[in-house]
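None of the figures in this text is laboratory data; all of them are computed from the coordinates on show. Because the structure is predicted, anything quoted here is derived from the model rather than measured. Cβ atoms are built from the backbone, for glycine too; each structure is taken alone.
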Structure P
């Protein structure tokens, strides 16, 4: 199995005890076999989601730290050289926020499947002919 591009929406599901999704579970198993690639913004999105969960008392501050530590144990590779011009064009063409478009640009550039729970991003990936990580 090869790697894939991991959207924050999927990883956040892993981190919150009261969230479940079959696609997210499929991605969790797949990451062990081939690793996952993320844009730099992924790290901010993950931390923001954990901070919001902490503020809403879904997790403790210690729980947030432990969850971040658990992510560091996974083979997740950060792409540091996005093609921002392509990302902007993808955002325009598919009516995406630039934050979502960087995932799409990364998947397209690396020719990798995309794992996302974001409906608009999944629709755009499909329109671009990119493979998607599917629920088992």
Structure Q
């Protein structure tokens, strides 16, 4: 399979991951009165993280097949930052439930990391589209 075909898989995984995380955020923001909101929020967050991490592995494989030189463009560096956020944020979400005495502080960090991740993912999607010449 060529690099061009792999790029499409990378783009689809990253886009679906972003959409899943946005859906999870919207559930937490607007559907808290529903009994099922927390489970749905958790499922969308975990699904989004898995999709984004899968997209990252696809990118690593794709670069290995082409130039073999990782971290040569800002898109890659931003992607690494996003990876850290999407790994840490579900841990923070779990921690706020596990440690109720610190829940308010952890929840605040969880929210801000989530917002930051979404903004950086959107910026990185645009940077990726610029990188391949679509924008």
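Comparing distance in nm of label points 7 Å out along Cα→Cβ at positions 36 and 76 across structures P, Q, the highest figure is found for Q.
Of the structures labelled P, Q, which one yields 31, 15, 12 when semi-axes √(5λ) of the Cα gyration tensor in Å is computed from its coordinates? Please list the in-between numbers first.
Values: P: 24, 16, 14; Q: 31, 15, 12.
Derived from the structure labelled Q.
If you rank structures P, Q by distance in nm of label points 7 Å out along Cα→Cβ at positions 12 and 84, which sits at the top with the largest value?
Values: P: 2.4; Q: 3.1.
Max of distance in nm of label points 7 Å out along Cα→Cβ at positions 12 and 84: Q.
Looking at relative contact order in percent (Cα under 8 Å, 6 or more apart) for structures P, Q, the greatest value goes to P. Computing helix-only ellipticity at 222 nm (-39500 (n - 2.57) for each DSSP H run of 4 or more, over all residues; to 500) across structures P, Q gives -18500 for structure P.
Out of P, Q, which has the highest value for mean count of other Cβ atoms within 10 Å over residues 4-11?
Numbers: P: 26.0; Q: 15.2.
When mean count of other Cβ atoms within 10 Å over residues 4-11 is calculated for P, Q, structure P comes out on top.
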